[in-house]
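Dropping the structures in below, format is structure tokens.
Nothing in this text is a laboratory measurement; each read-out follows from the coordinates by a stated rule. Note that the structure is predicted; figures quoted are calculated from it, not measured. Cβ atoms are built from the backbone, for glycine too; each structure is taken alone.
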Structure I
Amino acid sequence: MGRGASREPRFITGAVDPRGYPPPGPPEIAFAGRSNVGKSSLINALLRRRKLVRVSSTPGHTRQINFFAVEGDRLRFVDLPGYGFAKVPRRVKAGWRRMVEDYLTRRETLAGVVVIIDIRRDPGAEDFMLLDFLRAHHIPAVIAVTKADKLSGNQQATRLARLRPTLEPFDPRFVPFSAVSGLGRDQLWGRLRELAARVRGQ
């Protein structure tokens, strides 16, 4: 395998508990958000891949923790199950929550979590629950405000101004993002590299 191919992003494994995690290695960036918020599209856009992470029109599609090798496995992206899908049975929701909390609190190579918010909607109770959980456990959070392409420039500015007082206490440098236009891609990558560098420097 050539050097270029070895650096291609690739799926490593999916897991429902720590026994299925890959062995700890490079820093990991986790991605979390409400079901159908555009999480898979955001990850694919960051990696300039169209189908590495499956994009589903059915909320609640991701039911395990999926690990991806990035940059020749110098970094890993971790796709967490979406939350807030009303049609998922309560016992399934509880299982997802335990699965995610186990990962967030026990994974020693976790560098931070990208929390994804739809620019068209105010954050909900479960978004705040996640952000409060991350802050309580001293886990760095980067907020990506996605689907910015769905709004005009003036509408984007209005929505971001409305969201700013709500989001800045958790991330004063939150990133407006569009998987379609590429808005915020470089800025978000910069934030992720900062997080990874902290883990490598420990």
Structure II
Amino acid sequence: MDITWLGHSSFLIEDSSGRKILTDPFDETVGYDVYRGEPDLVTISHHHFDHGYVKLLPQKTRKLDSPGVFDFDGIRVTGIPSFHDKTKGSKRGKNTIFIIEADGYRLCHLGDLGYVLSAPEIESLGEIDVLMIPVGGVFTIDGAEAASLSKAIGSHIILPMHYKTPAIDFEIAGLEPFLSIMGGAEETDSSKLTLKGELKGLNQVKVLKYE
């Protein structure tokens, strides 16, 4: 399985059969290059401009934007309800967490999660192989909250997202607050992470490079 970071909270996941899943596509105002490919499936955590831009996607692409359990040609996707803020959605609305199961791996994309999940909510996620978690604060949980939640979930690999880079001008924090608590990270020289075989170890933070 290949996981490619497209910038912000958007990843392209390609399984061993060549099926492509896109997460939280953004529009041209965000600052990264807009995705113009043809995914088979897209997950949308919420319909803000930087997470739910589907205008350029083919009509045939299946779009998931709500809680529920879905099956797509052997790929199981579970949408879990959550909130975009600390006041049960009163400020920024709802957010859907997506669990994607393919090639024997369980991936969790937290979307624009705005609060630290409770113990029962964490338990409902199950065992996670790869966690995609926002760390920039302001509109989501911040670095300290993300670190606490990451450790509580205990995934094998952590991919931070939704943080300040030279490509965007959002008033959000960079990676440093999160990494300082997590004890650093492996900074890769590629936007792509390839998963092979059994994953070992816990809470291994990998910073993918935007290309």
Structure III
Amino acid sequence: MIKLYDYLLSGNCFKIRLILSFLNLNYEKIHIEFYPSEEHKSENFLQINPLGQLPVISDDGFILRDAQAILVYLASKYDKGGTWYPVKNTDKIGMISQWLAFGDSLTGSASAARLHDTLFYHHFNIEKCRAMAHSQFRILDEHLFFQEELGNDWICDGVTPTIADIACFPYIALSEEGGISRISYPAIRRWLDRFKRIERFVVMPGVFPAGPGP
């Protein structure tokens, strides 16, 4: 049985809940309070992850930390169709890897701005975080626009989403909570709507289901 050490409001934890749902995997959810108690910094949790970060999974005793690493692991092991992480397609694996890094970089921009505004983490330079997020959003919006021009709906080439889409989705979908408007990024908005229509998509506070179709 997979165990997920989880915090409901964490975008990185949301990534793991999404892939577990998309793969239709049963798992046990273990709540770790990030705020205000900072349980992830407790002595007990540091024995599980010495870095004091969420998410963490335990898969029959195999413990793995870092959202992007967990996405790769779960998709590689449990996606029998090889669509979320096509291990035999080296070109696509390379493309996915670069967008996993992009998704991780949003933690220092859009996610940090959200923490500043919702949990009052004032040690962040909020204007710098927002400026960095807008710079990243422009890159992704342009990329998605050209993908659409080529007939691709997703971040990486192909007719199905990959874990690259999962890695980038949460903190972009939650960006308004950090004062980062998406009004100037139409390709991102279309991509967010498509993502929400993936079978077995689940929501979290601040991320709502897709509206009625056209």
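Structural remarks
- Structure responsible for 19.1, with mean count of other Cβ atoms within 10 Å over residues 170-177 calculated and labels I, II, III on offer: I
- For 39, 21, 12 (Cα extents along the principal axes in Å, for residues 50-97 alone, calculated) the corresponding structure among I, II, III: I
- In terms of distance in nm of label points 7 Å out along Cα→Cβ at positions 18 and 162, the structure with the greatest value among I, II, III is I.
- Label whose coordinates, when helix-only ellipticity at 222 nm (-39500 (n - 2.57) for each DSSP H run of 4 or more, over all residues; to 500) is calculated, return -11000 (choices I, II, III): I
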